[in-house]
Each structure stands twice: as structure tokens, then as C-alpha cells.
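None of the figures in this text is laboratory data; all of them are computed from the coordinates on show. Keep in mind the model is a prediction, meaning the values are calculated, not measured. Cβ atoms are built from the backbone, for glycine too; each structure is taken alone.
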Structure I
Amino acid sequence: MRDLIRLVRLWRGSLPLLFGALAISLLTTFANLALMATAGWFVTAMAVAGAAGVTMNYFTPSAIIRFAAIVRTGGRWLDRVVSHEATFALLASTRVALFARLAEIAPGGLADLRSGEVAARLKLDIDRLEIVFLRLAAPAVVAIVVAGVVVGAVVWLGQSALAWGLAAILAAGGLIGPALVVRATRNAADRDAVLAATLRRRTTEHLDGLATLLVTGDDRRRIDALDELLGRRIAAERTIATRSALGAIGLGAASDVAVIAVLGVGSSALGSAAISGPDLTLILLLVLASFEAFAPLPVAAAGLGATLVSLRRLFALWDRAPLVDEPAQPVPLPQAYDLVADKVSLTFPGRTTPALRAADVVLPQGDERRLDGPSGSGKSTLIDLLVRVRDPDAGEIRLGGVPIRRLALADLRSVIALVPQQPHIFAATIADNLRSFAPEASDAELWAALDGAGLKQAVARMPEQLQTYVGEGGARLSGGEVRRLSIARGLLRTDARILILDEPTEGLDNATAADVMRGVQRLRGGRSLLIVSHRNVSPHPGAVPDIVR
């Protein structure tokens, strides 16, 4: 329940749209009630009038029937459109809000999660939330209001005892029954939600590594494991469907009991002239139509358990604490941008050996440095500290003499263009990947950046050149091309004051590495340059290395 309350708070900006959709749904349902009840009353009244040889006003009920039929037809179409539009808007806003929250947490706060798991929560778990409004909240409110109106109408027609009996039957079949379905499907729904997320994650991982699996021959074992997961999920869904069907059967039985009660009590009242024939028909059709409003609830109740599991998973992701905090009162960016790491140390949680111990780095404004050291010496960890992915346990990092903890994260990262050791390449074109760092860059600027990264000739030989699709994670490019594409993206960040390249020549031969470094030197302009590498590379012979041991 607490998670549902949090979800409603998250959706409060869309409440007017939700209330509008709910009002249309109520109007459509009442039009259906009016159509059914008035038509039944009218036919019976005409029969009675004909048998008695008396006249009656048939214009008013005919007009009501026509009006209700038009409203019901148009209302159902409008209800579908507005309700689904509201639901899609809710899902979109939820996904955007969660993604914005992940941007605050990432990357350090998500380091223990696989990418497939985060993707499953952003897609699968959020998609499950459609049930909350579209299939549960709105139908439940409509059903309760309809039940109240029907019971009130029966009381108004002078059948109080029948009204209270109908209220009990409606509550038992329409509310208690779905509640029992929720309870009966809880365990199966929990299993289904977990299995669905696991299946999606493992399928993503399988597809990402398919080429390797085919080479090693391990694909069959992975496929068998996916089949086993799928079988378990089908079994869980079969349990949910069976128990949901029992809820629907219970609702149908309640409808039959209500009809029998109306006919039994109504026949007695009709015999004693306590109620007229047309009014009895009106009550009967009102009751039948009211159960239509409860029809979606058993199915929605069966899916509620999995939805609650998805909510718990989403808010567990939301509640992750970022590894670094924004300053309470950030200071403006300094005019100078010399970067200094002063005796910084870091030990990762759960470990006793420091990943970095009392490291010193000085990068003067507009100058160049090479951060040297063997693999595992903490070079990449130091880079994380420079851009505040993490904060050091000891020591201080300053930009222009200002501790970077006092700068807004967005401001700090706006002045540093980082090319990481393991860059992410989007499943898009070369141009799109480059413009992810510089949206306004022209084609000429893209070619210049590719030239600086030593990739221009390779791209020029491709049939579609800048519009070449690179595949998931740059699968259609070689490892060296992926690295040089990421360097080109960094070179396009002309707004940044500092350029940091983490292992820029890894996987490149010496000639290509030298060509890349000459291009970087040519295009860096007045930016400070920090190269992190365990290879003996430098922007030019005068570069001064800072050694991390």
C-alpha cells in the first residue's frame, strides 16, 4: 500500500487527465444503465398498456433510449481513447522520472546491477503499472459508484429489503471475490514477476553474447536454461489464469443469485401490488447491467500481485542512494581550471586493500599530462574521483582552487570531457553517436573529429559513411574503431575545458596510436589534456607524466 501511495504522488501532475478519463468512464456506464433499464421498462409498460387498452406517453422513454444509445456508443470510443492516452502518459512520465533518478545515481550507484536488469525495470516493470489505473482503479471506482446508484434506485422504488440483499451480493461477488483472487494468486504473481524480469535479463545477455556462444558451443546450454525459465513462468501464469477464472465464475454466480433474488422478491411484491411490472423489469435489468461494471475486476485482481512486485522493484531502484551528493550551496565555476588531486585515497566497500593510496596529480590549466602506471594501479579509479563518480575517503580534489565537492555536479562535468576506457556506443549511426556529445555539430565538424581520432579514412570507405549503422554496442566496428569513435566524440566537446582520455590507444598498433595522439594534439585547442595509459604514449615529447603507484 505504501508503494501505491508513492505512485499516486508521482502521478499527481496527471491527476486532471485521470479524473477526466474517470468521468468519461462513469458517463458511459450510466448511459448503458439508462439504456438497459429504460428499454426494459418501456417494453413492459407498452405491453401492459396494450393489454389494458390504455394510452401512454412513449415519446419521453424513446428519447431517453436514443440519447443513452448515442452517449454509450460515443462514450465507449472516447473512454478507450482518453483512458489509454492517460495511461500512456502516466507510463511515460514514470519512465522519465525514473530515468532522471537513475541519472542522479549512476554510474557508481548502479555498479552492482547488470544492464539487462536495469532495462527490465525501466521497460517491463513500468509497463505493468498500466493495470493500476486502466484496469484496476478506474473500473473499481466505476463499479462502486454504479453499485451505490443501483442500490439507491431500488430503495427509491420502495424495495429496501431487496436493496440491502443486492448490496450484499454485489459486495460478495464484485469486491470480496476479487480480493480473494488477489490473495490466492499472490505467490504465483510474485514468481511470475521475478521470472519475467530474469527471463528478460538473461535473454538480453544471451543475445549480446550470441556470437561468442556460437563459437564456444555454449549456446545450447543457455537456450535450455531459458526454456526452463520459460516453463516455470508459464506454470505461474497458468496458476494465475486458473484462479482468476474462478473469480470470474464467482462473479457470474453472484449475478445469477442477484437475478433469482430480484425475481423471487419481485414476484411476491408484484402479487401484492407493492411494485408494478415495468418497475420490476427496470430493477432486473439495472442489476444485470451493474454486474458488467464489475466484470474487469477479477482479471485485474489476478495481475495486481505482479504489479505490486514491480512497484517494489522500481522503488527499490529509486531509493538507491547516490555515491556522491550535490552540495547544499554550490559555488560558481572558477575562472581558472587547473585540476589538482591532493593525497587522495579510496577503499571500495567490503575491501580492506585501498584501490588508491595518497595519489597526487597536477594538471595545470591548458597543459598536458600523462597518468602512467601498470594495470590495477588505480588510474581509472582516480579518473572516477576527478569527475565525482565517487568521492575519496581522504584527500581533496580542486578545480581552479575550489574543492570539487562544492561545485554542482552538472557544472563540474560540463567542463570535463571524459573518454572512458570502456565507452558506450549507441545502436545508431556514426553521426548519431558523434552528435550524442555535440548535438549541434555540422557534418564538417564530425569529419574533422574523425580525422583527429584517426578514423576519417575508415569511415570514408564505408558505403554509407556518416550514416553507417554501427550495431548494438558498436558490434559492426572493430575494437580499435570503437575506441577511436569515442575519442572523436570527446574531441567534439569543444565546450569542455579539460579532456581526459582513459587508455585511448588500447588495442591500437604503435603507428595508429601515434597517429591518433597527433590528431588529439592538433584538435585539443586550449583544453587541458590528461591521458591515462599504461603504454608509453604522450601528446608530444614534452609531456610530463604523473605516476600512480
Structure II
Amino acid sequence: MTSLPSSLRTRFLVALSALLLTATLALILIGRLVIYPALLAEEREQAANELDKIERTILHDQRALLAQVTDWATWDDTYAFMQGEHAGYAASNFSQAMFEDMDYQLMLFFTPEGGIHWNAGIDPESGRYASCGHLTGACEWASPLADSVKPLLDPQPKTGVTHIFAEPTPMLAALYPILRTDESGPSMGWLIHVRLLDDRWLEALEARTGRPVDVMPIADGDTRQGLQLDRSDGDRMTISRPLSLQGERAPLRLQSQIPRDSFRTSLTTLRYGLLWTAGLLLVVIALVLVLLERMVLRPLRRFAHFTQQLQHDDESHPFPVELLMRRDEIGTLAREFQALREHQRQQQALLVEISQRDPLTGLANRRLFDERLQRAYDQARIHGKPVAAMMIDVDYFKPYNDHYGHQQGDDCLNRLAECMSQCFSDPDVIVARTGGEEFSILLPGLTAADASHHAETLRTAVESLALPHAAAPVRDIVTISIGLADSMTGNDSPHELMRQADMALYHAKQAGRNRVSKEIMTP
């Protein structure tokens, strides 16, 4: 008895230590589940803003390209050139230096019929300037680009059009109908300016945005949507998303990198805050322990001494008066002790019931089934009546679980259990789950021949549920196989009856599943 007070103090110390640990873990969880996700969300918002800024810069380039093509297309000299009246137009206006200064690589002049009237630009592969009235020879390099942008002419646009292309190379294109300087017509065709999104353009974009930028075609197998973040590097985060300009979804992915300095600083601050909070909790718990010794531990030791007396003395031994007279939780505990013991007895009775039921489906479990089977056999021997049993197996249930997942598998078992309970509502019939996907049904007073009709009804009912089973090699719905046996065919024990039912189930499986078998097979 002398060690009891020390033991109680030790237990409270352990409990308070556990409380400290729990509080610390709670702080960690709050940091991880609340604050940390908030920091990640803030970082994600920063990433989206950075990509928005880059897209606005690209949009500015696109509008500038449209302004340039508009100036060229609405010029009397260009109009005359398209009419064949300005023979020196190309030589006097186009040059390699001009294209380098204007920062676009190709000009395409299309006739009203959609044919090439003239093209001029710098070959991105060789860096050579070419100006031709055709797409062969020195200007053959422009042919794939012209083929890509030509769909902009259909339907024939009456005003400026911009578009972004991924093939044959990432590029911006701007189109405008060729008119006189006062924008009078009729249109003599269309002028298209092409700006390649090459390394030179990316370097200029990086200089304007302050961020490394890459624009790449979206691969055929790339199904990623929305903002993508790669945080594998602790110092910098790679961000990307499909490029979109003024609602136009381009087949290109915009990618950049941003530093994670702000995120790491916030994370470090969070960690220091957690450490200081944990230290403060330690001090508070120490003070609580001192108060508990005076206000709680001593009365509880008296209570513990009383409960030990109950174990050795008469159960009607009265509570100490000082405990019953208390107006706090300990007094309430003393006064409710007898009610608690009664409640405990009720709970024990409930546990017995729980021990006989399958926790997933609510059906009888194997333990209750075996008890009822033995009882039915005893009654059958006394009254000379038969006993039939079914063994049921869900066909190809393991592939079902592998395909749909265990949660869907549990839902499937519950649906089947409900179906079986509806088909066998007689209180004398026991429907039990006796294995993972195995069910057993006890049918007192019936032979296997009598029970075969019920078995077929059950098989049809399960089939009517039409539960999808894409992984089944025979049917695309969930089916069951049923084996039948009864006590009239030499099965002189419950074990032998269930063995014969199991063999009949095996025969049903061997015969192709989704069927009822009452054939008795010898091992």
C-alpha cells in the first residue's frame, strides 16, 4: 500500500507528459495541416501571378506585332506592290538589318486567292536573309511556316488577327488585310508577320520579366492541366501551365522559375514559434502537476483505496463520507459508481452480441453460424428433418478489389449482404459472412433439392443488381457461385455438411462460375 501514492503520482506524471507530447504533436499538425498549406497556397498564388506577368508581356509582344503588320499592310506602297505597280518595293524596303531591328523573322504577302505573292525574312537555321516571290530555293525554309499560318486566311478576315502556333516551331503570327493608307479597299490580299519564340526572344523576355522563361510545345501524352509546381529544389521552384492569351488556349506550355526565399523564411519562423510554444506548455504542465497533487491526486488515492476494499470485502461497502460529500467531479464519480457498474454489465451483454456479428456487413459471423449449424443438426436428429446449407463465393472478387479498390470492394460486399438478407428473410434461416468474399446460408428443414430454387433466386437477384465488374474475364457484372449440400446424403456432422457444400461450390467454379451446383464430389 505504501507504493500506491507514488504509483499514482507517476501515472499522472506520465499522463501529463503524454499531454505535453500530444499538445506538441497538435502544434506540429496545426503547422503542417493549416499553416504549411497556407504557405504553400501563398506560394502557389505567387507562382500564378508570375506566370500572369509573363503572359501579359507575351501579349504585349503579340499586340506590338499586330501594330507592325497593320502599319505595313495599310500603306499605299504595299497596296501598289500587290497590284504589280511597284517593282522596287521589295528591294527598297526589305533587308536583313531591317528584320533584325524590327525583331520579327518573316513577312508573308498573300494574294486575295490565298497564294504567295512575296515573302522575305531571315532563315532561323542559317541566319541568312532571303526575299523571294516563291517558296522555293533560297526561300524554301519559309514554306513550313507559311503552311502553318495559312489557315488564318480562312475565313477571309476583314481586320487584324493574331495567333500563337506550336508547329513547326513556337511562334507568334499577326495578320492584316492589305489596304490603302486610308484603309480603303478593295483588299489586295493579306500580310502576315511571324515572330519566332526562339532563344533570342526568350532572352529578351527574361530581361523584361526578371525571370527565366521557356515556352515549349505540349507533348501528345502531356495531360497536365492548370498550374504545375515542382518544389524538388529547396531554393527555386519550377512553375508551368498551358499558355493562354486573351482566352486563346495555345498548344504551348509556359515555364519559369521563382525563388523560395519568402516561403523558407516563413517556415523558419513557424518552427521557432512551435519550439517556444512547446517550452511554454512544459512550464504550464509543471504547475498543473503541483496543483493536481493537492486537489486531485490525494482524493483519488482515497478513492482507489476504497475500490480495493470492494475487491476483498462486501460489495455493499459504503463509500467514504468525505468522497460522497464532495461537490466536484470526484464526488459525482463516487455517487455514480453503482450506475457505472450497471452500465458496464449492459455493455458486456452488448459485446457478446457484437462478437457474433460481422462488423462490415452486419450479418452473422462464422462463430454464430457454427453455433446455429450445430444446434440445427441436433434438432434435425431429434425430429428427423433435413438441414441444407449453401456456400457462396463472389466470382473473381480479388480482381474486383484490385481494379476498384478495397473501399469499393467493401461496398460491393454490403450490397450482396443486403441482397441475401432480402432473399432469406425467414428468422430460422441464418445468412453469415464466413470469409473475405465467402458467405454461408443455413436452411433448416430443407433438402438440397428444395434449396436449389432459393439458391437460383439468389443468384438471379445478385445478377440483377448489375454491379459493374470490368475485371471479370466472363461477365462485366458481379456474379456469385453457389454450392449446395444437405444432411440427407450421408453428411452425419456439420463439418461434413459444409465440406460437401464447399465441394459443390468448387464444382460450380470449375463449371464456369455464376451458377448453382448441388453435385456432390468425392475428394
Structure III
Amino acid sequence: EKFVVKSKSNVTKQIHLTESLEDEGVEVVETDIGDRIIQISRMPPTHPTCPAANLDRYEIARIIEHHLKQPVPPNPETITCLMRDEIREKIRDAKIGITGANAVCADEGSIVLIHNEGNILKVATQTEKHIIITSREKIYPNLDEAINMVKVLTFYGTGHITTSYIDVISGPSKTADVEGILVPGIHGPREVILIVVERPEMVSEPEVYHCIGCGSCLTICPTYCAIGNRFGRESYLGGVGVAKASIIDPMEEVFYCTTCNLCRENCPVEIPVKDILLKQRREYVKRYNLVQGHEKLIQNIRETGRIFKDLPVQVRKEKKARMVYFKGCMSTFRREEIAQAAEDLLDKTGADYTLIDERCCGSPILKTGSGIEELIDYNISRIEESGAETILFTCPGCLDTFKNHYPEKYDLLHISEYLKEEVDAGKIQLKEVGETVTYHKPCHLRTDAPEEIIRQIQGTIYKEIKEGCCGAGGGVRSAYPEISKVIAEERLKVTKETGAETILSACPFCKDNLKEGEQPIKDLTEYLNEMIE
């Protein structure tokens, strides 16, 4: 047979089924409208549930006009009808239909297919042979579990409660109405063949195969929103796609991730994509060395203990104290105004604090694929010399590194948490300010303290915005400044829409990456230092 029709299946794309069949002289026609548009345009898909999302109606009309060799107006309904009619004709002529499976139910021996267009039902029932190609992560214990997954997939993928069609197929159609003799293939295929693709790589990273393919992570991923399917490989899209594609051989795109972790927060099964990609970065560095842009940064840390190769800082206040203020490289060398404001606030509140001759916390090294044991040992030894029990940070990246990689022997606070306690205790009186502000929440700062403080400043009008990334994190700015810049520009569009006079943040890297916008940006420490009476 030299002609088959096919419906959406990520597995068939990943094993290059269409290309292999075409090499053998078999014509393959995609029957999902979005996939058909992508197929005739020879473009890669941009989303698992909406593969042609990157094209507008005018571009699609031109593509179809060239394909059908007839005028096509840029009208969505006309475009859809033309594609539907062509697809219907192709299905009518086909003897073999290929589909994927959203789920395979072990107890019942059934497969579950969900769709909205109705094409999958036609491919599965109007051909003589139905071939189902799926992979082992699609196997569920029973139909109940499969339907639970389908509900989650539909909601996270489209925002709807259910799809137009939920089909359960348990074999060829059949009847025994004549003398009890079983006759297959009544109003459907005489053969239903299930092919399950083995995934031996699942053993090394099983969590990444918990993905149900809803695409929710792509709509929130700052890198994917900035560069589209460049953050991926073929049908492996976004961070989770890169993680899958990099299990056998790590690809450079593992370094495109800003490590914002928004994907996990928006994932129905909470896949730890960031952690998987960081592990794969280490494997990449072992095999291929550091990516360009990270070499100098890591060299600086190895030589001086800091990411910037400046002269060592003279520590003005190194003594025994209850609390250490860990300034971090960025506030020490590039955004000194943040560190100065923090020290002013600590002095004004009478804090018993000290500074140490610190080294880089190690976050940049972790993000670029190396280990940080020497930095941890050095910083811990200096903190122990101070006798401090609490470590205070103005850099969320430093705070996050201490929380996840340093010994659990200190109380760790972002300065906003400390200042919130002081405000609540009445130790800090804030001036009344008639200003409209918005707050960009740093990705690595898991506290609501900054926003709570802002709301307590009388006269300040606070314009809240959805969470988003500035683009500086994960080593992206140092290795891929063009990606970082696009992410920052998109974030600044969001802040501008609020009409706020000032952007506030609580991270020196965020401030540095968002400083090119029309609105001035201040770190919360600077803002509060000005507000204290």
C-alpha cells in the first residue's frame, strides 16, 4: 500500500515515521488541520496541541493557495472548510489509517483517543486497517485512570472540561447477530494493530516521561515564548522536550533554560524540568566542555572566587554578630546601590549584623554545569568565624543556592522577610507616598513579603502583574544575551501596561536586566530606604 492517512501522534514524529514511509515511496497525509498546514508548508510544529500557532490567517491562506493552486481568502472559516474537504477526500481514498493513543488501558486492553475535529474517528473507523503507534509511558492500569488523565490533559491543554470526542477502541468492529458467528470489520477496520515503542531511556529519567503532552508549560516558559521551537528539537518542544531529547545525548539547548521553574508550577504532574536540565548541563560539560559565554565567568570564579574579575573588596564590617549579610557578587560589583541600601536599612533598624569576606555562592557554577564544593567550604568557614545564626540576602539566587546546596544549619532570610518583621513590629515607620508602582517578582524568591510591604505603604497604588521571568537567570544572559534581551523586552511590555511610574523588584539580576525599559526600576531595598522616616 502506497497511501496512508495519519492523525496527530508525537511518537510517530519522534521516530520520524512519515519521513521513513516517504523514503519507501508511501504518501502520508496528516489529517489534523494544524498538522496538515505544517506538513504542506514543511515547517516544524510550534505546539503539541496547536502546531501552526506561529502562523496567522494571511500566512496560512498563502500556504494553502500555493498547495491547492486556487485563490484562498484569509478567512479562518473558509480556510478550515477547504482543508476539511481535502482531508475528507484523502481519508475516503485511504485503506490504512495511523493514529497515536492518548492512553492504553492495561486491564481492558483498550486505547483512548481524544480529539476535537473528528478526523481521528474517521481515520480509525473508515479505513480497512487501523494502526496505533504509541509508547510505553502511555500505558495506564485501567480505563478509570486513563479518563482521569484525559480530563487533566484537556483542561491544561485547552482550558476546556472535555474534548468534543473521547473514543475508546478495544479492537475491530464486530457482530455475531447471524447464528452467533463472530464476523469482524462491520463498520470499521477489519484489523486493529497496536505498536508500543520501547523507551529504554526512561530508566535514567523516568519523571520526564510523566508528561501527558498538554503543552501548558510552553505557554508560560519565557524562553519558549521568546524564541519558539528553537527551544526544542523537532517534536520535542520547550524545556520538557529538550530534557527528553537530551537523555541520550545532551544538546546545547539545555542551557537556554532560565531556571525560573514556572513550567513546574504550571505542570499538572509537576515534572521537575529545571532540575533535570541542570543535571543534563553537567553531563554536557563533561562531554563537550563549557558553552561559549560561560567560560570567562567560570574562569573568574575559579581565579578570584567571584563572577566579576574586579579587585577584591575591602570588607568594612567583619566582626562577631548574630546575623551575616551575604551581599552576593552582583550587589558587590555591579549593583552596589542595592548593597548600600541594605546596609543603611540594617543600620537604621539596629540590626546586629556583620559582613564577611565572601566568595561567590556558587549559583552560576551550578547553572553552567559544574560543582561548588570549594566555594561552600570557604563561605561556611567565614560564616562560622562570625558566630552568626542567621544569613540575610538581597540576591534570591544566593538565597536559593544556600537553601538547596549548603548545610542546613542557619536561618536563611531574604531582606524583605526581615524588613516585613520590622514593619509589623512597628520598628519601621514608612512615609506616605503618592506613587503608582508595580512589582516584578524574582523567579527564585519564594516569599510574598515584598508585596505585603508594598501594600502597607500609605498612598502607594500597587498594580499587580502575573509572574514572569526577567530573562537573566540560569546563565542565559551570559551565554545567550539575545534570548535574554527578548525575554526582558516581553516582561517590560507587561509592566508598561500597568501604567506604573516605577517598577520594583527584589533581585539585583532582575534590576540589571530590566533597566533598559521606559519605566525606572528600583530594588525594594532602595525604595524602602527612601521611605523610612
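Quick check: 0.95 is what I get for FRET efficiency 1/(1 + (r/R0)^6) of positions 409 and 497 (r between Cβ atoms, R0 = 25 Å, to 0.05), calculated from one of I, II, III. Which structure matches?
Source structure for this number: I.
Starting from the value -16000: which structure in I, II, III was helix-only ellipticity at 222 nm (-39500 (n - 2.57) for each DSSP H run of 4 or more, over all residues; to 500) calculated from?
So the calculation was done on II.
When P(r) over Cα pairs in 10 Å bins from 0, in percent is computed for each of I, II, III, which one produces 3, 13, 18, 18, 14, 11, 9, 7, 5, 2, 0, 0?
Derived from the structure labelled I.
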